[in-house]
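Structures for review follow.
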Structure P
Amino acid sequence: MAPYMRRTMATTVPEIIGRRYGRSSYLITTCLSLLALVALGAAQITATATIVHVLTGFDTRYAIIISGVVVVFYTWIGGMWSVTLTDFVQFFLIIFGFAIAIPVSLSVLDGGWNFVVTHIPDTQFDITRLGWKTIIGLTVMYFMTFSTGQEAVQRYYSARNERVAIGGSLLCSLFMAIYAFIPAMLGLIALAAFPDIEPNNALATVSVNLLPPLVSGLLLSAVISATLSSASGDLLGAASIYVKDIHEQYFQTTEATRSLEMSRWVVLVVGVLSILISLWSGEIIGLLIFAFTLRATGPFAAYLFGLLWEGATPKAGLWSIIFGALAGLGWQLAGEPYGIMAIIAGSLVSVITFLLVAWSERRMGVPAAPSAYLDAETPPAPQHEAEER
């Protein structure tokens with residue numbers, strides 16, 4: 001997806017939606033994206049606060065406020081450049097911190113890995129324990145939400161060129177596939193050593209109670225790095241969407257310096273909102289899934305077809321966004337019947353609605369929606385590739 005995103009010369013996801021499907025689709029997608037990013041920021045602040053709470057003994061509310069202030073401060077000061085630099089440093093903390101923690105924590109347990117095996121049910125080791133519906137749902141959810149999430153795609157837009165954007169994605173997927181097993185194993189260790197543990201506090205409890213101080217500090221730094229990295233991207237993504245898709249579209253166009261100043265103030269406002277939601281909710285996984293469902297189920301089909309299919313029609317985009325978002329949220333509020341995740345139900349409704357409306361409009365002679373690419377009906381080839389080769 002990265003090359004198609006970059007060739008639009010857009011800054012945000014709603015901007016691409018707006019070019020193809022008009023103002024109504026633009027505004028709805030903007031609102032959904034903003035709400036989702038605020039909720040995501042709240043979830044990551046909560047995750048950071050659980051570590052601060054276990055490590056310091058501070059009341060959870062104070063831990064949330066401290067965590068929120070830290071992430072707002074360094075995002076407000078440095079913008080995308082600071083997020084990129086801190087992500088680069090945090091990457092190594094995450095990889096090495098988690099990797100070292102496993103052998104050290106196992107060495108503390110009497111019997112090592114055998115202790116874990118004998119103290120938790122065999123079903124915990126079943127790779128399909130969640131069920132295939134949930135596994136497929138989570139896989140689809142991540143593909144959809146990070147194809148339409150501003151905090152993810154803004155990294156594509158700000159990459160030096162297409163090759164960097166694509167190469168970065170492939171490297172990211174490789175490391176995530178390897179890294180995913182590490183926190184899962186630490187979770188099993190936590191369950192074996194502390195059977196009644198609060199799930200949100202699992203990693204922090206293992207760190208404080210099983211690891212020596214140096215390794216404990218490295219692991220906790222890794223966990224906080226992961227959550228702060230995500231939170232800063234969420235705040236910055238919300239700022240980009242507000243400035244580009246609300247203020248400049250509905251109020252006035254601003255110069256680059258004014259846009260930068262306004263982005264900082266939006267980071268501050270969104271950060272305060274995220275802190276308040278975190279104080280009110282205290283959820284992590286629930287908020288994440290809600291945010292992913294909110295922003296992906298509706299806009300996904302319109303966004304995907306808008307980039308890849310010249311035959312997309314304006315009303316197809318609008319109605320797929322509306323019905324997909326309503327179906328996804330309604331399915332989640334209904335408790336996800338039949339074990340089917342809300343994002344699966346909503347995305348199916350979104351895709352089917354898009355194709356039916358597009359087919360009907362084309363039959364009626366309605367022309368295709370304007371191209372998402374500036375001054376071109378098809379994606380232009382990258383101009384820099386020959387020079388780089």
Structure Q
Amino acid sequence: MNKIISMAAAAATAGILLAGGPATAAGPVAAPPAGRADAPAAARLELPRPTGPFAVGRDTLHLVDGNRKDPWVPTADRELMVSLYYPAVAGTGDPAQYTTLAEARALLTDRGELARHATAEQVAAVRTHAREGALPRTGHGRYPLVVLSPGFGLPRSSLTVLAEDLTSRGYVVAALDHAYESDGTTFPGGRVLGCSACEQVFPDRSLSRVSDARARDVTFLLDRLTGDHPAWRRARLIDPRHIGMAGHSIGGASAAAAMAADPRVAAGVNMDGTFFAPLPETGLGKRPFLLLGGDPALLPPDLEDTSWADAWPRMDGWKRWLTVTGMGHPGFTDWPVLSEQAGSPHPETPLSGTRSQQITRAYTGDFFDRHLKGLPAPRLDGPAAADPEVVLQRS
């Protein structure tokens with residue numbers, strides 16, 4: 001069962017603000033200053049190694065939609081920062097940075113359990129497995145595209161483990177930062193844009209505005225990646241006939257919104273995100289959708305979210321509803337892995353960060369393998385003996 005939590009609880013979860021957290025008077029839990037003296041100085045934080053056969057390259061793209069004003073800052077055009085991951089030639093390119101130092105400082109200063117155990121410098125220096133500007137791996141045809149959208153208040157870097165793994169399995173991945181929707185994202189010119197949206201959506205509970213705006217972002221992104229004059233120099237790596245989207249929290253709800261708005265998105269995954277807007281009565285055009293949720297037992301019954309049950313009858317294609325015992329809302333992101341390495345397991349997800357990411361990568365990757373590549377994925381038909389934590393709720 002999908003879940004919602006209060007803003008006060010969310011503020012304590014290493015930057016995780018759960019889509020669906022009810023508005024409260026509580027502000028963010030104060031975090032120690034980034035770079036605090038008692039944080040470990042020598043610990044090296046590293047993301048799990050991708051499981052697929054391909055090396056991972058990464059480019060960074062800045063896109064501006066001159067035909068649309070930003071929904072949160074109406075004086076500005078809508079902007080996106082995009083990390084584009086692609087199968088690459090091993091050993092080429094330079095190690096890719098996890099975040100900028102300014103982004104790490106914003107994350108750890110504004111909220112975060114991780115701030116008690118790591119410095120901004122350590123977070124910015126997290127070892128990734130992507131290489132910036134690496135030579136693309138050719139000779140395998142074009143690759144399906146998967147768009148990733150993060151949780152509300154979170155940067156695109158929060159889904160780096162998943163992005164690198166999908167790429168290693170033979171996908172191009174576009175991880176998005178939606179302007180003014182994270183604690184701090186670096187844009188060209190040294191601009192660090194904070195979460196103006198956070199100040200606007202909770203007083204009137206208008207979180208459907210977020211998923212609606214992100215759906216339009218995805219359409220704009222696909223136009224710029226697959227149109228006649230693509231914005232990315234490696235756009236010919238993309239197979240425009242096979243496009244999927246996955247997201248965490250409000251990013252997962254946005255995957256359904258994008259599918260409803262754009263028929264090019266052929267398959268979607270919602271990782272533990274409340275649907276703040278109902279799915280269309282006409283369904284999703286018989287396209288497949290995966291609901292991958294955290295453990296419903298981890299939150300009090302009065303915070304139960306019924307939006308998945310409401311949406312289920314309108315999913316008119318292949319569908320699965322899975323939950324993961326012991327996994328809290330942050331378990332679908334990088335933070336529990338990094339928290340454990342920094343010396344403290346994440347307080348909101350009892351299942352280890354390592355195991356949480358194994359499950360997230362395996363089920364999301366297998367879903368796209370089945371529906372974008374036509375490969376068998378028996379674990380989706382469950383239950384799988386190798387994954388006792390995964391519970392098939394509905395199929």
Structure R
Amino acid sequence: MSIHESAVVAAPLPDKPIAGPAQVRAPTLDLLRGIAVLGILLVNIYSFALPEVVRLDASLMPHYSNLEQWCWYLIYFFADTKFIALLSLAFGASLWLFAADKQALTDSELNNLQWRRSISLLVFGAAHGYLLWDGDVLVTYALFSFVVWRWRYWGDRKLMFTALILFAIQALLYGGMFWLPADVWQELSYMFDEAALAEEVAHYQQGWWQQASRRFADALSMQLIAVFGGWFPCSMMLVGVVLARRGYFSAQAPANSSRLLVVTLLLGALLMLFTLLANRASGFTSQYALTLGMELQMFASGVLAIAYALLIARWARTLVWPVCRAVLMAVGRMALTIYIMQTLIFTSIFYGYGLGWYGQLALSQLLLVIFSVWILQCVFAVLWLRYFYSGPLEWLWRRFVYQRASVFLRHS
């Protein structure tokens with residue numbers, strides 16, 4: 001298949017995925033992953049450095065002021081859930097492209113490779129979540145990859161319909177909790193009390209071992225919630241499969257790319273504005289924010305993430321800011337290493353076995369820390385790939401998947 005043909009794949013797939021030149025389309029996914037893995041830090045900071053309920057209500061932040069409130073609004077509107085959705089889109093697209101680029105293999109050989117990819121990602125995620133940080137998303141991605149892999153042959157309409165159904169079920173499960181009895185919400189409101197916030201700060205200022213039992217329980221709880229009802233990432237992965245095979249990440253965009261970009265950007269922005277206003281009208285109460293508000297925000301964020309992906313793909317086809325694009329692609333090629341590196345950096349700064357700054361900095365100050373880490377990681381990725389072919393964790397991942405050592409050091 002030529003480059004131009006790969007841009008207009010729209011019909012349901014046959015028994016084998018349609019091949020496409022990885023050297024043409026992979027750089028766009030690298031760019032998507034690079035931006036997404038850096039962007040999720042804007043939201044993960046609520047878990048790394050602040051009591052996590054601050055993500056639901058700006059007024060609970062330490063050093064609360066108008067500046068902090070506006071920082072919270074900007075993250076909520078432009079970043080919260082958008083970059084994890086963008087990463088999910090890229091993950092789904094990469095699953096399909098992985099199969100498309102290896103269609104010469106037999107089904108059993110291909111399935112074995114993907115099985116090892118998922119299992120190794122599961123191991124990385126389990127080590128990350130249980131040993132370092134309970135906010136890990138790799139386990140969730142690994143588990144959903146089994147599902148998306150089996151469904152990748154489905155036609156586009158069936159995949160999109162399934163994505164909507166999965167999200168609708170999640171929305172009914174969690175949105176429906178809004179109508180739980182008032183006494184239940186009265187009990188749950190303790191999470192927003194000053195005493196609960198102080199207890200969380202004290203917990204994360206403890207040592208690694210003192211945090212271990214709660215970290216294990218929280219990580220396991222997050223994974224169970226994702227598997228049994230948190231299907232938003234899976235929905236976005238399915239959308240990523242459709243976008244990839246229809247050519248939206250290829251060298252030449254489909255004819256309707258601009259129209260889809262405008263529609264998703266406007267619709268996503270309007271939905272986010274409505275979600276923010278609705279949350280404000282509710283007073284950011286736990287009853288609304290954890291149920292209807294959260295599901296509305298997820299849907300709006302999913303739509304905006306599609307717009308972000310289309311914008312990034314359009315940038316990848318231009319000559320605008322080539323150095324910046326190359327740097328972000330380098331980050332995307334090392335996305336797994338960069339993701340784990342963020343945990344190591346921020347737990348060392350904010351947790352008790354590091355500097356112990358948890359709960360001490362204002363959100364505006366944390367944004368400066370994030371920006372500094374972005375610079376550090378971008379420089380690290382560029383310098384690392386100057387001497388090595390892949391990131392260290394990416395090399396280990398491929399070593400397990402392909403059951404053989406690959407060249408690691410350049411010019412070796």
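Laboratory data are not the source of any read-out in this text; all were calculated from the coordinates shown. None of these values were measured; they are calculated from a predicted model. Cβ atoms are built from the backbone, for glycine too; each structure is taken alone.
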Entry that produces -25500 once helix-only ellipticity at 222 nm (-39500 (n - 2.57) for each DSSP H run of 4 or more, over all residues; to 500) is calculated, selected from P, Q, R: P
Comparison of P, Q, R by distance in nm of label points 7 Å out along Cα→Cβ at positions 291 and 307 - largest value held by: R
Structure with the greatest value (metric mean count of other Cβ atoms within 10 Å over residues 99-106, set P, Q, R): Q
Origin of the value 4.6, where distance in nm of label points 7 Å out along Cα→Cβ at positions 107 and 211 was derived from one of P, Q, R: R
Parent structure of the calculated result 26, 60, 15, 0, given that P(r) over Cα pairs in 20 Å bins from 0, in percent is the read-out and P, Q, R the choices: R
